[in-house]
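Colleague: So, here's a batch of structures to check.
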Structure 1
């Protein structure tokens, strides 16, 4: 079952690793040339830490299909970071997008509340013409060890559509070195969902950090709405994406996994 009509639930033992919302808009050059002091002041109470980074995009191929094809270096992009005191919440602002991400997702209501205040300040100060893309992404990393399901096969925890060869009865997990499932679908006519599901190890990025040997199941759900979304409809668009994320997420799980997530 790819979509479930089960009501949305709050899982005490949720395995959400990161949630990201990004809204892209037609380029506003002033964001790249003038530091966003007014924007910082509007959100500084919740995001007091500030970092400014200059990023160089990959070169672009110009004149493709002609004898004069060549690489063109792209202008540097300034990425402004605003972080919460604990560093678990982050706002990114560039000339092309604004985003909110968190490593501590406790529920849609809190996340949407931050978004409402953030977007209100951004729209008031920068007046984007519209949003070209509205995106909402959930990265879930399921640990059987944390869920006390070490002896339970993945095929008992996820719907067959997300398992690939893990669903084959004549293969044991120790024989499968790598397994991933990627697809793109349309939950409705206005949006799409890009889904990656599969097993893997999560690598620690810090230098000399110990690596976790446990194989986990990664469920990466990236929903988006394209076209020219009016600023006044961005919040409604995000509610639509969130609604679809619930239907897809609930449809991906079995009752065995759902029960484990419900335990405190």
Structure 2
């Protein structure tokens, strides 16, 4: 991304969440009424990009919705005192789940430029702020996650869940491994949900074609893709860091779980794979 500018991929992801309420039938995979207001003027251009990437009934927004929904389901299934969203972008968890923020603590980690812009949008929209919602400015290509979280008041002794979706593909393997080693220092019972791009040869023709389109799109935004893994490679990286696999749902598993019987017939179009790791 350009220095001093908010992430365009973060805006694109927010728009994908927001237009779900406009174009698709309930029940929604993720109901995010805050997404489009946070993006503000110009969201329609990002919506056009999402439509262009779709291959009906496979909708490009479906993967963005699912990768946001899955870690929130993991959070709801456990007892976590802290929730950390890495590469938070314009995530609206704090306002969609105020009960968690009242009881626990939410840490949103992202590039300083993106967070500065988000703060401005929060003020413009008069969205409620809380000292239990902590925006943590950090550039994970240079700053260390542990130092950034510690400065922000993160308690390493409490069980915590980290969400790291839609981000690892913009980092190299060394940076990913370093972050996972930091996560492994969290309290027992903690975990992280991440998404990663599989190697292109592991995708079917449809998803490989979409990956090519996405690669060109994000490179044009100044945010090129930098990593892809086979499942055994990413799991080995996690094991080396000291983390255990809790769940590695397949594309078919996720489609059955979240998309079966949808009244609008939407199918899952998702390049990324999800991985839930435990400390």
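Please treat every number below as a calculation from the coordinates, not as lab data. Note that the structure is a prediction, hence the values are computed from the model and not measured. Cβ atoms are built from the backbone, for glycine too; each structure is taken alone.
Colleague: Thinking of 1, 2, which structure, once distance in nm of label points 7 Å out along Cα→Cβ at positions 26 and 250 is computed, gives back 3.4?
Modeller: 2
Colleague: Comparing mean projected area of the Cα convex hull in nm² across 1, 2, which is largest?
Modeller: 1
Colleague: To continue, here is another question. With mean count of other Cβ atoms within 10 Å over residues 122-129 coming out at 12.1, pick the structure among 1, 2 it was computed from.
Modeller: Structure 2 accounts for this read-out.
Colleague: With mean count of other Cβ atoms within 10 Å over residues 50-57 coming out at 14.2, pick the structure among 1, 2 it was computed from. Don't skip to the answer; put the middle values down first.
Modeller: Details: 1: 10.5; 2: 14.2.
Value 14.2 for mean count of other Cβ atoms within 10 Å over residues 50-57 corresponds to 2 out of 1, 2.
Colleague: Here's a follow-up. Tell me which structure, out of 1, 2, gives -7000 once helix-only ellipticity at 222 nm (-39500 (n - 2.57) for each DSSP H run of 4 or more, over all residues; to 500) is calculated.
Modeller: 1
Colleague: Then there's this: Among 1, 2, considering only relative contact order in percent (Cα under 8 Å, 6 or more apart), which has the greatest calculated value?
Modeller: Checked 1, 2; max of relative contact order in percent (Cα under 8 Å, 6 or more apart) sits with 1.
Colleague: Once distance in nm of label points 7 Å out along Cα→Cβ at positions 154 and 210 is calculated for all of 1, 2, which comes out largest?
Modeller: The structure with the largest value is 2.
Colleague: Comparing distance in nm of label points 7 Å out along Cα→Cβ at positions 34 and 234 across 1, 2, which structure shows the greatest value?
Modeller: 2
Colleague: Figure out for me which of the structures 1, 2 the number 6.0 belongs to, where distance in nm of label points 7 Å out along Cα→Cβ at positions 10 and 66 was derived from the coordinates.
Modeller: 1
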